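These are the structures, in structure tokens.
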Structure P
Amino acid sequence: GQWAPSSKFILNQNPNSFLFVSSSSSLSKIRGKMAYKSLDSITRSDIEALGISDDVSYKLLRDLDDIIRNHGSSATPPERWIEISRRILHPDLPFSFHQMMYYGCYKDFGPDPPAWLPDPNVASLTNVGGLLERRGREFLGDDYKDPVSSFSKFQEFSVSNPEVYWRTILDELNILFSVPPKCVLDRDRSGDNPGGNWLPGAYLNPARNCLSSSSKRRSDDDVVIRWRNEGSDDLPVNAMTLLELRSQVWLTAHALNALDLVEESAIAIDMPMNVESVIIYLAIVLAGHVVVSIADSFSPREISTRLKISKAKAIFTQDEIIRGDKSIPLYRRVVDAEAPLAIVIPARGSFVRMNLRENDLSWNEFLGNAGKMRGMEYIAVEKPAGACTNILFSSGTTGEPKAIPWTNISPLKSAADAWCHMDVHQGDVVAWPTNLGWMMGPWLVYASLINGACMALYNGSPPGPAFAKFVQDAEVTMLGVIPSIVRTWQNSNSTSGFDWSRIRCFGSTGEASNVDEYLWLMSRAHYKPVIEYCGGTEIGGSFVTGSLLQPQSLAAFSTAAMGCKLFILGEDCNPLPPDAEGVGELALWPHVFGASSSLLNGNHYNVYFKGMPTFQGQILRRHGDLFERTSKGYYRAQGRADDTMNLGGIKVGSVEIERVCNSVDDSVLETAAIGVPPPSGGPEQLVIAVVLKSQELTNRDLNLLKKSFNSEIQKKLNPLFKVSSVVTLPSLPRTATNKVMRRVLRQRLTQAGLNSKL
């Protein structure tokens, strides 16, 4: 349940503890959630009480009785739930009825009830299922039974036999090498790279793989991008074929050559994720240069930091970003960041609507420099597998973001994850509202195009009904989300009236999700599964996720990603026994295909390996999240184990936020920024614990302080960050060496329920 907005927080005399006082209405909500009836106890009046008409309630109860009677006592709750979700439930029914069915079905089931089960009759139609049907006995011998029951064994095989597994997957993906690898993994651990050397000797270009056509996968006439601009929601969806995309990328790559940049120059992209930015991204990679990913929400200071770290020689940007009636001056930010040469794309029309700096170029001028090359093939620059192709950034616990190079292998990891876990294949239409500044932007490019699928891009704001309509009109089959967007859709009823029945599965990443919100999400697409997806920029994809060959429980991960092995560290910092239930910091087997092996501005070994325990002679790789392995074998994220947090899918250091908050007001002595998960699950909420020079502040003063915190954080760090609560303390809990114990604060704030006020 949710606590009432009128609830108040009272500090005890103990400076490190909190007392939470709730209202009676909030307690009744919690009791109500626990009081769902079992299916055989539900009456017609119970259904009508949800606002369902008399004749509809009669039919619903009759169908429910029929399912209970035909399946009898021998049916398991998951089997009953799947039958109910297929036969009875549909998006037009009140969501409260969906909840009544779900919780009634699983009333006495215990933890981790599955919301979706794989159908053994169609399992072989999935990418992995088809592979196992063809070669399961070759991989697993007599242990192979069928795709569903043998999936976990195959996942273990992918870790223990990387040579066979990855050669198989690269062949399934039809990856083109100009020089093939000598082997898949050279385990030589000399130096500071315990992860080994992947695909040694290989030369390739991932953009070439995105643009190639073959009879096995697709033809030049296949549509590979569908898109729509905000404000054109009643017009047909735009479409671009593979032939058209390739021609545009070739022209852009020729225009890059006309800039006379040195080989492997770093070139930034600070744009919304639209057709032009995807073309630019692929052209930079095709030409052998290095993309510098910058999110279009960043301030000039953040842009400047990333340009300096990467030593970028040029930047692609837009003159402005159009969102409804608002115009955001993006080029102005780039100028304020003192960026190098800027190529400026008009957000509307054919011409840039502002004066540019002396040496900057408009998009038309830039392409005009290669006008004679239009239609001419651009020969891809092939580079070693370990060469850098993209620089992305992930905030750590210091003020400077970590600069993480993606090699030519990282795109293959992204594409393989999509092939194995989201079952992306030719004919699919993949949408994931994101940006090239975050890893899911490049992930979407490679996950769709290398797999022969179509990418769906909405150039506008995803929380509103216009995006929901685009999902319908573009005939999206795999929709990626973050929990914050799902919550907005549900609260605003944005998806009402739109047909999402073509969706085969959802993907979710960026934040911890919430059971009820994701039950609602599944209900929008007639209970297609949600594949939770957790990894990181430094992984190139996921380490823990779900599968269409396993039961999927809401807000939980069902498996380690293919090729990955997970360890949960106990209090002694050693791994818990395999398959043991427990909570601890997550560590990874060091050999992760596509994972980072260097940092531009940090010691990679110190960040990811120093001080980590060993297992079977291998030092484990640090990740930094707390994870729970449940009694039924699922994984659940518990937030960060260090002093970082996840806000809206963006990892940010507490120190960064505190540095801003400490200078907001003269009344502030010191602050601690903590990410606190809601009691019912979902994304972390930002809570600021503040020690004031004077304790004589009213609630009005605290509200003004909260507004000031929000204003400065959004201006100096990220406009997407939001302070949920401000609490006062006489002092911050500290260690003997005077370090703030943010984890202690986080635990006590979570127990007190402070984050649920909002």
Structure Q
Amino acid sequence: MNKAITDGIVFQPLPFAAGLGVWSSGDGTPGSDTYATSGTGVFVPADQDFGGALEVQKTATVQKLRYMGETPILRGCYLRITARVKAVAGPLPSVRIAGWAGRNGGGAAVVPVSVGPQTQLSTYGAVVEVSAIVGSGDRTGVDLVWGAAAYGHFGVDLTGPSGGLVRIDDIVIEDVTVAFQRDMMAMVDVRDYGAKGDNVADDSAAFEAADAAAAGREILVPAGVYRLAQDVTIQNRIRFQGRVTQQADKRFILQKDFDYQTYVDAFGNEVEAFRKAYQALLNFADHESLDLNGRRITLTAPIDMQACDPLRTTFATRRVIRNGQIEAAAGAGWDTVSVTSQATYSAGNAATLTNVINVANIAVGALVLGAGVGREVYVTSTNVAARTVRLSGALYDAAGTQTFTFRRFKYLLDFSGYASLSQFILADMEFQCAGLASGILLAPDGLTFHLRDSFVNRPKDRGVTSPGTGCQGMMVDRCQFLSNEQSLRVQDRTTTALNSNTNDAKIRDNRIVLFRHFAVLAGGGALITGNHWFHGDTQNDGVRRGGLVFTQPNCRAAVTGNYIDNCFIEWTNESDANPAYVSGLTFGGLTVTGNHFVCIDVSSAFTFIVVKPYGPGHAVQGLSVTGNVFRTFEGNIDRVETVDTTFADLDRGRMRQVSFAGNVFHGVTTMTANPAVLTHTQATAATSWVARTDPYLPFLGRARFVDAVVADGPLTTAGGAMVNQMPWADNLYSADQRDVRFVFDQALKGTIRYTVRMDNPI
């Protein structure tokens, strides 16, 4: 900035050759004496050093020289007054720049100082230059801080002994605001501290030095490419016109401008910016979240989240990535890698494959497929030296040696490189998988991963995958999962929205659309509340699959207040290495309460609750199905619950604590309940009445206990005589043990109502 150039303001005084009438021997104010009349100064036209010069004889204690023109003092403008002088004869005085400060409307302005630094003349004929800077701001280098002044009369003072002769060259007043521009603009340029910006030199030290000097001002990174070979932390605000480059193992932490957009400005690449911003998120305690500023990040390959900060393999402090969209674009980076390998499995070492061929080619997070392998079993870790593969769960029937297939899907965000990651949150995010990529792969270990208020759209294979125990306490809240297979028949779909391998999953208020499975849960203690998942198609009498799948028999889960549409709850023990029941816990701990179950145009054999034991000897010992609504459209179904006997049936003689009560049935032929209140009418008088309970007890259970019996109207003999008599009950009657025989001491006929149970309630 230069006011003489930009605004045409004249700061420079007239030369002495123009006449001494404008040069005062006083303050320079109107009416003060001038050197044209005072007789102590004369113009010398041909000085050998100065050309034209003013020769002054010092006669006063302070001999003044002031230009009578008003030099303006502008806010933000800094002027340097320079004078060249030399002693000619007589005593040697001192010289300094000086001035008189005026205010608008006339009169003197009050200023802290009106004179500059003083220089002693010591040699005759030697040219000495003195200068001072005047301006409105109290900045380093400003001699005359004249914030209260509107103008000034500037010149020099001669002090010290009188009697000497001094010659003075034309006084120069120039605008030097540019020298203060960086301070005035609150900006520090990294180039001023040694940065090269050539992508060759290491500019780390220059960035750190500029930050140290900024002291609250903004740092400017001008055009260029700045290589940062070391960790760099910037404590002040920073603005990028150029960009930086940095290796993955070095950290670039912006403390004041910690947001995604600033990292995009810094690195010039949205993917690299995300990596470095995420790295900084883990390494700076003052920020708990990375705001993506609503930006879309387009990926052609997965982001290995652990590789963003390769020196860190564990993390357990709450961190959040929020408010952005991550989108897959076509590229070979999304291709699924399939590896086949021979390995040995033993139920005694339930979570490990041994003697694995080519174990080095098997990736953590790969889905395991093979004979006797249940759903959603993943590789948690590998040990190349020991030739072992650690699995996320047990295999129900894979003992021996066989060839397994390991399918490694590719995920937008891949956390599998961590040994452990806890308290990590993704909030207000959209994962646009575009049928090219899967969504999120969790770390093999960790606690309380949280996905909330987010969309996972069209994953190629999986929405959220846990390859180990990194799902402990996992929370998925208010999210939407949209399948990439919506146009396919149910039986042709292969995708799963999410899985969990360990305890305490909380899955709440989500919407899940047309996957093969909504959730496959291997742990216990799950809370499934307020969700809507639907998995139907447009086929007549269409096939349906398990929407919610429990793979542990004692699942300790609550399924409450959900909308369960065109799929069923499937309860298995496929995660058990010894699926046949010998001792301990069997199927139990499941509460299904207050849900809406709906199906459309399905086979009459369809049911909403399916228990599927993978080995014999199991029973249901702890199930509550209460307060639900079961509704069908376009056809009826026979019943709402069943046992899938593909591998084994249930032991109905060991059922206990099964509650089916308070449910509403529409379009269901058989309304099951336990205990069931049934009616039997005996048309012909007999002492023994056989009442059939089939098909009203859940899972076609046996008639194990009769809790109550009452005559529904009079009991009469064959001749019509009324008899007041209570029968005794013979439970488990008939070959299938689903009948109850009521025995009287005489032949009677009539109607009774009785309450029968298929379980032991204690």
For helix-only ellipticity at 222 nm (-39500 (n - 2.57) for each DSSP H run of 4 or more, over all residues; to 500) computed as -1500, the structure of P, Q it came from: Q
Relative contact order in percent (Cα under 8 Å, 6 or more apart) - structure with the largest value, from P, Q: P
If distance in nm of label points 7 Å out along Cα→Cβ at positions 352 and 600 is computed and equals 5.1, the structure in P, Q: Q
Which of P, Q yields 0.45 [FRET efficiency 1/(1 + (r/R0)^6) of positions 496 and 632 (r between Cβ atoms, R0 = 25 Å, to 0.05), calculated]: Q
Among P, Q, structure where log10 I(q)/I(0) by the Debye sum over Cα atoms at q = 0.11, 0.14 Å⁻¹, for residues 320-519 alone as derived comes to -0.71, -1.13: P
Of the structures P, Q, the one that 0.99 was derived from, the read-out being Rg/Rh (Cα atoms, Kirkwood Rh), for residues 360-647 alone: P
Structure from which 244 was derived, volume of the Cα convex hull per residue in Å³, options P, Q: Q
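Every number here is computed from the coordinates shown, using simple stated rules; none is lab data. In this text the structure is predicted, and so the values were computed from the model without any measurement. Cβ atoms are built from the backbone, for glycine too; each structure is taken alone.
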